[in-house]
1. Among I, II, considering only Kirkwood radius over Cα pairs in Å, which has the greatest calculated value?
2. Please state which of the structures I, II yields 12 when relative contact order in percent (Cα under 8 Å, 6 or more apart) is computed from it.
3. Here log10 I(q)/I(0) by the Debye sum over Cα atoms at q = 0.15, 0.18 Å⁻¹, for residues 129-296 alone has been calculated and equals -0.89, -1.19, so which of I, II was it run on?
4. Which of I, II yields 1.00 for FRET efficiency 1/(1 + (r/R0)^6) of positions 193 and 257 (r between Cβ atoms, R0 = 35 Å, to 0.05), as computed?
5. Identify which of structures I, II gives the largest calculated value of distance in nm of label points 7 Å out along Cα→Cβ at positions 121 and 209.
6. Of the structures labelled I, II, which one yields -5000 when helix-only ellipticity at 222 nm (-39500 (n - 2.57) for each DSSP H run of 4 or more, over all residues; to 500) is computed from its coordinates?
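Derivation of every value follows stated rules applied to the coordinates shown; laboratory data play no part. All values reported here derive from a predicted model rather than from experimental measurement. Cβ atoms are built from the backbone, for glycine too; each structure is taken alone.
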Structure I
Amino acid sequence: MSEPAGVTSLASSALKQEELFPIREVSRLTGVNPVTLRAWERRYGLIQPTRTDSGHRLYSQADIDAVRSILAWIERGVAVSKVGSILAKSASSRSAVTPAYNEVSSDDWSQWQAQIRRALDSFDEARLERLYGQIFSCYPLPVVFQDILMPIWQELLLRQDEVGQRSEWVLLDGFLRGRCWQRLQLGRGESGERVLLAAQPGHCRELELLVAALMLSTQDIEVSVMGPGVPLSDLPLVCERMQPQALVLFSNQPPAEDFPRQLSRLALALECPLLLAGDSADLAEESLAGSPIACLGNEGRLMQRRLQQFLAGHLDT
């Protein structure tokens with residue numbers, strides 16, 4: 001008696017082995033030399049490759065993504081000894097919000113990313129547009145940007161010194177910024193609460209700010225974006241004229257020592273509440289405990305949920 005098709009499919013899927021990469025290939029893909037990769041493993045426990053019977057290291061796609069995340073944090077000025085706790089905290093918050101997608105869809109995300117890389121490699125914007133639409137038909141917005149599109153954008157950003165990588169990044173950056181602005185405009189309604197989103201000067205790029213705006217927006221919350229470059233000293237005047245329900249300051253850089261004092265001064269000058277979002281929100285959360293400044297975190301669904309709770313008066317600061 002033959003097995004049902006569903007059982008056969010599940011068995012085939014279970015037998016499918018994940019592609020693994022030797023250390024030289026990981027070094028080529030990420031630009032990190034093998035000595036550093038081994039040090040990150042042995043000294044800091046940042047990556048945990050599998051070993052062959054003969055002791056050779058083999059790295060999964062998840063390991064490669066972790067290496068790129070480590071690089072991104074180091075580029076922002078975080079000491080490598082501090083990166084492990086940051087990655088663990090970020091992974092914990094994301095898995096708590098989207099466990100089903102983290103467990104089921106990571107292989108699918110990699111397949112979509114491979115197709116996007118091929119489109120970028122051939123500078124085929126029409127194909128990129130088609131893939132963008134197909135991905136949105138399969139996944140919710142936070143997954144599309146945080147798990148599929150932005151990791152490619154970040155990877156290209158870190159590899160701009162390589163031939164062709166700068167041009168591919170420019171294509172993807174311009175494409176995504178246009179689509180983000182389009183979605184923000186289409187999502188504007190006549191009613192609901194209005195929130196102003198602004199960047200800590202020099203702490204993020206425009207696309208990161210626009211993606212954050214999409215993550216924070218709901219049917220009942222309209223997010224207006226002030227592009228990067230607006231000085232903090234101007235924000236009280238901007239808020240006075242716009243009259244938002246809250247100002248969300250976005251930062252993806254490690255907070256400087258005087259960052260809490262800067263935020264406190266800004267909060268005192270505002271007529272509306274001040275909130276912090278982005279990677280800095282996780283890093284500065286302890287130093288801002290007990291202050292009137294609420295930290296929204298850096299994960300899409302978590303930021304949106306915390307903003308809703310804050311506006312409803314249910315989020316402690």
Structure II
Amino acid sequence: IMAVRRALHFVFKVGDRAQTAKFYRDVLGMKVLRHEEFEEGCKATCNGPYDGKWSKTMVGFGPEDDHFVTELTYNYGVGEYQLGNDFLGLTLQSSQAVSNAKHQGWPLTKVGEALYLTHAPGGYPFYLMDEEQPPNDPVQKVCLAVSDLQRSTHYWATLLGMKVMERNEEKKTVQLSTQKKYQYRLRIFRCKLELHDIGGAVDHGTAFGRMAFSCPREQLPDLEALMKRENQKILTPLVSLDTPGKATVEVVILADPDGHEICFVGDEAFRQLSKLDPKGNDLLDKAMAEDKSNEWFAKHNRQKAAA
């Protein structure tokens with residue numbers, strides 16, 4: 001039953017949408033899969049016309065059906081987020097990305113044999129493997145900090161049903177995957193999750209992200225019930241979420257023992273919602289061109305909020 005769960009995406013909060021788009025498109029070589037603008041949020045206007053207005057951009061090397069992608073959340077009135085120590089990096093295999101970074105003067109630090117560290121705008125770490133991009137999905141793993149590896153492994157493997165692929169006692173890491181090797185749909189593997197014991201408290205700052213998985217819709221109530229029985233944190237009980245003009249999806253949002261947010265979404269509706277939008281790239285460019293929030297704040301002699 002667990003083999004039909006899929007790792008979908010990781011959510012990043014971004015303060016500078018233009019620089020962020022440049023990093024994902026021109027350095028990493030990802031494509032905009034879809035872009036959505038949302039007018040509503042907080043109805044108060046403490047940030048003038050931009051309070052509550054936000055956008056969501058999905059970027060990746062291919063559609064979410066068989067690629068692990070990133071979700072970029074941009075709040076018009078927020079200029080920066082404070083990083084914690086919770087997100088330790090996203091690793092992707094692409095000598096093309098390494099070459100792009102060098103060509104564009106994007107800072108790179110060599111940290112191993114054919115391995116480079118770079119940072120997305122906002123400071124999020126990305127590791128680039130200087131090897132030929134695989135034909136399936138270049139995204140290899142997401143690494144999260146934990147304070148007690150045994151407790152976290154129990155949560156992700158026993159409770160959430162992920163499969164332990166590799167343990168490294170010396171590095172204090174565990175790698176997990178949603179895939180079983182014999183699954184017929186398998187394209188080598190989907191993105192792995194690596195948990196790294198940092199031997200201390202995990203701080204999420206204000207930039208805290210979220211990892212999303214899908215499972216069959218009928219598993220959502222059982223998952224919620226299991227977490228209640230195990231006295232685990234449920235941030236958002238089973239709820240329906242609307243995206244204007246697109247499919248409505250059902251989600252349960254959990255938090256692991258270190259407070260990492262985990263979203264489980266009903267797979268059937270999500271496959272509808274996550275369909276590739278050929279206009280996604282143009283919609284993002286249009287939204288960025290029409291975004292006058294920086295000018296508005298400057299004209300009113302105010303600074304965008306730091307979250």
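1. Across I, II, Kirkwood radius over Cα pairs in Å peaks for I.
2. Working: I: 12; II: 22.
The read-out comes from structure I.
3. Working: I: -0.89, -1.19; II: -1.05, -1.32.
The value was obtained from structure I.
4. Numbers: I: 0.55; II: 1.00.
Working through the options, I get structure II.
5. Max of distance in nm of label points 7 Å out along Cα→Cβ at positions 121 and 209: I.
6. Details: I: -17000; II: -5000.
Comparing all candidates, it corresponds to II.
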